[in-house]
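Listed next: structures, encoded as structure tokens.
Read-outs: derived from the displayed coordinates by stated rules, not from any lab. All values derive from a computational prediction rather than experimental measurement.
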Structure I
Amino acid sequence: MVLISLGSSLVFLFVDRGDPSKKRILYGLGFRVTLGAIILVLIIYGISTGQLGNVAPWG
């Protein structure tokens, strides 16, 4: 979903041509930041509950 949002914002960047009245690029950025925060919270939750862990031999 993050890559789709990034692609749509790129398209809106070329279509809107910097028109300040159109906020689609800003909304796309907000959506990506929100998705990133949700992913970070899910990773922290997974590590804290033990569902995610480090299986690397050097760790």
Structure II
Amino acid sequence: MLPVGVLSPSGTGSYALSASVMGQFSAVDVSLQANNGNPAHSDTSVLRGLVQPEAA
């Protein structure tokens, strides 16, 4: 797992990741985290999806 950022209270966000980083993963998982500085996955997933490679 790779934490990429915090979602604003508005509920919208954009996170840029390079193709080389995304090529290492097959899925994206958004989880709810306690605001305590611990980046470990909370086991409370709210969104999950498969990563599709970009067509050249």
Structure III
Amino acid sequence: MVQDHFQFSWWDALIIAAAHSAGCRYLLTEDLQAGQDLDGLLVINPFSDQAETVFA
């Protein structure tokens, strides 16, 4: 279960599980740690410079 594996809240785990289920490569959010790799799902803060380098 995503919630137990990553130690996230139920709501964050639900979003992560949905993104994995949909085959997403990136998760745009400012609520999780930017740069974190969640089993192939990369967390990106859309308001940071990191987002510009990933999507450039």
Item to check | Cα Rg over 2.2 N^0.38 Å from the coordinates reads 1.09; which among I, II, III | outcome: III
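When helix-only ellipticity at 222 nm (-39500 (n - 2.57) for each DSSP H run of 4 or more, over all residues; to 500) is computed for each of I, II, III, which one produces -11500?
Values: I: -24000; II: -1000; III: -11500.
Value -11500 for helix-only ellipticity at 222 nm (-39500 (n - 2.57) for each DSSP H run of 4 or more, over all residues; to 500) corresponds to III out of I, II, III.
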